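Student: What follows are several structures.
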Structure 1
Amino acid sequence: MLKLIKIQNLHIAVIGLGNIGLPLTLALSEKYPTIGFDIDDVKIVRLREENPLLNLTLTNDINSLSNCNIFIIAVSTSVNTDESPNVVNLLAATKSIAPFLKKNDLVIFESTVFPGCTEGLCVPILEEISGLKFNIDFFVGYSPERINTADNFHTLKNTIKITSGSNPETAQRVDELYRSIVEAGTYLAPSIKVAEAAKLLENAQRDINIAFMNNTAAILTENGISFDEVWQASSTKWNFLKFSTGLVGGDCLPLASQYLNHLSPEKNNILSAARETNDALPQTITKLVFDKLQNAFPQNTNPKILILGISYKPNTPSIKCSLVINLVEKLKQCNAQIDVFDPVAELNSVVNIESLSDNQHYHLIIKATNHQIFENLNLSDFALPKALLFNISTFSFKSINQ
């Protein structure tokens with residue numbers, strides 16, 4: 001029989017202090033004794049320096065979690081080269097907290113997973129290592145993260161949180177916890193599998209819609225029709241969905257489509273078609289770009305191209321799974337001379353210029369990531385006569401010097 005721990009007696013551990021776990025840890029620590037755990041000792045030192053006044057424990061010592069009664073796992077998941085789920089980090093985190101489970105403890109998973117993963121893969125590990133019985137001695141919840149990186153408007157606190165639990169009492173317990181920190185409220189899903197699948201559906205929907213825009217943009221552009229102008233015209237209808245074109249990077253959108261497809265016996269479906277379209281966009285752009293350059297500079301076989309932005313989304317430093325990197329490779333294979341400029345991105349080996357100079361002149365400038373910092377650039381300072389600008393988010397070419 002589940003004995004509810006009074007909410008004022010909670011001692012919470014959050015495992016994984018990335019883009020998901022850190023905001024959650026900070027929010028929880030405002031109300032409850034909270035420990036933030038991460039295996040990265042360098043990150044722990046940095047976070048301690050950034051948050052010196054918080055009543056919060058940040059550690060890479062797993063033994064510090066021994067007195068906790070709620071464990072929230074928020075580590076990253078990914079896919080293997082064959083597009084099958086890679087939940088190695090998730091299972092490792094599950095194993096790491098299992099020895100500390102006690103009677104009536106609660107484990108909540110926030111990592112993106114395929115439906116059935118929580119109860120089918122994680123729970124057996126918790127049972128085996130702890131020696132406790134699921135839904136008798138310990139309990140499990142699932143609440144998919146909805147953090148939108150680099151978005152200061154849609155935050156943890158003002159975005160409705162989906163919650164679920166391994167039985168009705170646990171579901172209420174999980175829901176009560178999140179309602180105490182999420183001002184927008186919660187949505188209690190009827191089961192853990194429903195909550196797991198809901199996360200995938202909301203992200204795969206975006207992946208598919210962006211793929212549709214990318215596919216349509218390529219078709220129209222190849223036929224000499226401005227996709228941007230078509231988009232502007234279509235967007236005047238009240239029910240038009242205003243998705244834009246783009247290089248779909250990061251691990252949220254691609255992961256969702258692939259994890260959903262993991263459950264399907266028929267792999268060649270709209271999910272796989274969307275993934276194929278989006279993954280092929282660097283090659284699609286390369287072909288379009290060189291067709292345009294051939295017309296503008298017919299005698300030049302080694303065009304100089306400036307790429308603005310390598311992060312996978314605007315105003316964030318992360319280059320995780322960024323398809324801009326693939327675009328750079330494709331362009332270089334066509335003998336283009338490439339400079340990449342991104343003062344926002346984390347340290348990487350692809351960005352090769354630290355600043356822009358009017359001594360640098362390019363045949364083509366590609367705005368790959370729409371960082372706000374790029375808005376004030378006078379691109380004509382860096383462009384050759386007849387140079388072109390290609391904006392990936394609108395799939396549009398225009399002359400820079402006109």
Structure 2
Amino acid sequence: MSLTYQQLLTAVPLILRGGNVPNIVGEAGIGKSALVSDVANQMNAQLFTTVVSLSEKGDLAIPIPPLTESAFLETKHYGQLADVKFGYTHTLIQIIQHAESVPRQPIIWFLDEFNRGSQAVQAELMNLVLQRQINDLVLPKNVFLILAENPDDSMHGFETSEYAVQTSDAAIKDRTTRLVMSVSVKDWLAWAAKGDQRPNIHDLVRRFIAENAGLLYPDVREVDLNPTPRAWQRVSDNLFELLGLSSRQQEDLLFDIVAGDLGQVVATQFVRFVREQTPSLTAEDVFDSKPDGPKVPLNIRSKFESYSEIQKMTVMKTLLLTADMTHDNNAARFSELLQLVAPDGQYALVKQMTNAPILDDLYNSEEHYANVLYQQIMDIATR
């Protein structure tokens with residue numbers, strides 16, 4: 001099982017309040033660091049981040065040479081520490097100073113890429129994570145620890161993982177709460193539309209993902225570059241800047257800049273979309289269009305019928321990824337569109353649905369059209 005970004009915004013603070021250490025496990029680029037930043041904002045906490053993969057053996061344990069008196073920090077309650085501008089020492093001093101100056105404010109120390117650190121580095125961090133102590137220094141009570149890891153092939157559900165990571169010590173596994181993070185297109189699109197000066201994600205990128213939800217984080221990964229939520233954010237940031245250039249410069253640079261984040265295959269699709277800007281159908285178009293009710297509005301149905309089978313499949317997969325299909329009207333409209341898909345396409349969609357929680361949700365629903373859709377799926381599956 002795994003949790004979405006929005007679910008983790010609830011789960012991580014809950015675990016911290018319980019006095020435990022959450023360990024967020026997820027693929028590279030899906031938003032673990034952004035999640036921790038949002039958790040800190042939500043808790044009104046001061047955030048400190050250490051990238052463990054950049055640490056070296058001895059950063060915590062090797063004694064330092066004698067220093068002048070001014071190089072030492074004498075805390076009121078937590079012991080003495082030398083302010084050395086490398087390793088963990090300076091971060092610890094900042095944490096202690098903040099804890100003493102604002103004792104009621106929560107502090108989060110985020111240990112990112114924890115299992116990309118060597119076994120020796122992880123071993124040095126054991127007391128920090130398990131005992132909240134480094135040598136004679138004890139972490140203040142208002143300091144909370146959060147770990148983040150990439151999956152390794154010893155973890156359930158990640159048996160084929162190929163990340164260059166070190167398997168975490170058994171004690172770390174036993175003393176932290178593993179939270180597996182998944183990509184939710186629906187959550188990402190909601191976040192993408194937010195922002196102060198401008199949306200978090202450019203409208204062209206949001207529209208493309210709304211119409212091609214499977215490309216936010218494709219299941220099939222290429223050897224080289226691949227789309228991830230983080231890569232799409234870079235595409236968006238670059239697009240905001242690129243569209244300020246002349247049309248000729250945009251034309252010359254667009255593909256190479258996008259391909260540098262997404263890889264050539266997906267870049268080709270996105271650039272074609274940008275150039276054509278051909279509208280398709282999103283979940284909002286299908287499920288929120290007037291008039292309300294279980295019937296697909298005629299203009300939406302006609303547009304769907306005009307699509308090729310490949311386009312229909314793209315729309316249907318996107319609907320599955322971005323909408324609540326147990327909502328009665330949604331189930332009814334999805335069922336109606338499913339009937340307009342060729343038999344081979346219907347079977348392919350049903351096969352995808354049988355491997356997802358949606359089937360159980362439909363089966364357990366008390367809504368009429370949700371039950372109708374469930375029976376329709378069973379009929380297609382047994383043809």
Structure 3
Amino acid sequence: MATWTLRRAARSLGVLDWIRVAVLLLGLVFVATGALPAADARASVDRIAPLLLFLFAVIVLAELTKQAGVFDAIAQRMARAGRGGYPALFLLCVAFATVNTVFLNLDTTAVLLTPVMLALAARAGIAALPLAMTTVWLANTASLLLPVSNLTNLLASDRVALETRAFAARMWAPQLAALAVTMLLLWVFFWRRRMRGADRYDPPPPEPIGDPVLFWATGGACLLFIAAILAGVHTGIQLGLAAAAAAVVAVAAFAVRDRSALGPALIPWQLMVFVTGLFLVVPTLERHGLDEVMRALVGTDDGTGGALRAAFAGAGLSNVLNNLPAYVAGESAVAAGHRDQLLSLLIGTNVGPVITPWGSLATLLWFEWCRRWDVRVPMRKFVLTGVVLAAAGCAAATGALLATG
């Protein structure tokens with residue numbers, strides 16, 4: 001019986017699931033063979049413990065909020081506001097995703113906005129892929145303006161010695177350039193008439209709330225989580241505790257009203273496995289030459305050439321590993337005082353991770369939601385369009401940074 005269950009579970013795994021498991025197994029092999037000392041492995045796991053708490057809690061919160069109908073209600077209002085016109089709906093979705101990413105951070109956009117977009121597609125009877133791609137692209141490319149928009153920005157803020165207003169004053173032009181490129185490519189690749197397959201859509205009629213108690217309890221829990229972020233909760237452990245507190249509220253509401261929703265399917269094991277494996281593999285690579293590779297890629301020039309090299313090196317390594325370790329490795333390769341080069345590296349690790357599913361945590365979270373909503377993402381198109389966005393977005397944003405420096 002146990003063997004049959006394991007075989008059945010194995011058959012249910014997709015390609016990305018096997019990649020996640022393989023990354024964890026590789027990390028464990030590194031620890032077992034001594035390629036990564038046990039002390040370093042423990043330190044790395046301790047470092048990501050708050051992140052794992054955040055991932056677990058925020059996925060549970062968002063999943064229960066979806067089941068309570070909150071995302072469907074928001075989607076209905078967005079669809080009606082667009083009045084059946086795709087250009088208006090496109091601008092609404094872009095504005096919503098951009099504001100959410102800038103002020104709340106890219107991971108919140110991936111977790112809370114992706115279900116809204118997918119529910120919008122279902123309610124309005126339109127293709128899900130344009131709405132989904134709007135979310136994942138803007139979750140990454142709209143994360144340049146403020147330190148809180150992306151964890152890499154927080155990592156960089158001390159090194160570049162810029163407070164929030166000064167940081168925004170330096171990054172507003174790169175942010176506008178990245179947004180302009182993203183909007184253009186979203187329309188060309190996903191939103192224009194030939195891609196979306198219709199001239200207009202039919203706004204869905206209003207629908208009654210299924211269970212008002214669950215609706216308002218889970219909606220209120222999400223608002224509490226967002227309020228905690230706005231109040232300045234941005235460190236890993238604080239974010240994890242804020243998300244956990246909000247998730248407890250949602251779970252308590254379902255425990256009273258609908259216990260059938262509280263099952264093992266809520267647990268985002270795929271993400272937990274991948275992130276744990278990633279933070280075992282990357283430290284091993286850093287011990288065996290990754291830092292030297294980044295120094296060779298980034299170079300020592302603080303001019304235009306050095307800025308472009310840093311941006312594209314950061315984008316490339318982000319898609320190979322992940323944008324967080326890519327920024328950390330790149331930062332150590334940038335000479336002290338090379339602020340433009342460091343900010344260009346930041347552009348690369350923010351705008352660039354749109355090619356592979358593991359390029360950023362936001363992209364991983366987005367893929368998790370697409371899996372849960374049974375939305376098929378054509379990997380070939382995802383990768384090829386991501387290459388165009390990463391190249392054009394990094395070039396445009398870096399150029400804007402240098403032009404306004």
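Student: Supply the structure label, taken from 1, 2, 3, corresponding to helix-only ellipticity at 222 nm (-39500 (n - 2.57) for each DSSP H run of 4 or more, over all residues; to 500) with the calculated value -24000. Could the numbers behind the result be given before it?
Tutor: Working: 1: -10500; 2: -14500; 3: -24000.
The correct label is 3.
Student: Here's something else I'd like to know. Compute relative contact order in percent (Cα under 8 Å, 6 or more apart) for each of 1, 2, 3 and report the one that scores greatest. Numbers along the way, then the final one.
Tutor: Working: 1: 11; 2: 15; 3: 24.
Between 1, 2, 3, the highest calculated value is found for 3.
Student: Something else now. When distance in nm of label points 7 Å out along Cα→Cβ at positions 74 and 354 is calculated for each of the structures 1, 2, 3, which structure yields the highest value? Spell out each step's value before the answer.
Tutor: Values: 1: 3.5; 2: 7.4; 3: 2.1.
By distance in nm of label points 7 Å out along Cα→Cβ at positions 74 and 354, the leading structure of 1, 2, 3 is 2.
Student: Thinking only about percent of Cα pairs over 31 Å apart, which of 1, 2, 3 has the largest value?
Tutor: Sorting by percent of Cα pairs over 31 Å apart in descending order puts 2 first.
Read-outs throughout are calculated quantities, based only on the coordinates presented, and are distinct from any laboratory measurement. Given the structure is predicted, the values throughout are model-derived calculations rather than measurements. Cβ atoms are built from the backbone, for glycine too; each structure is taken alone.
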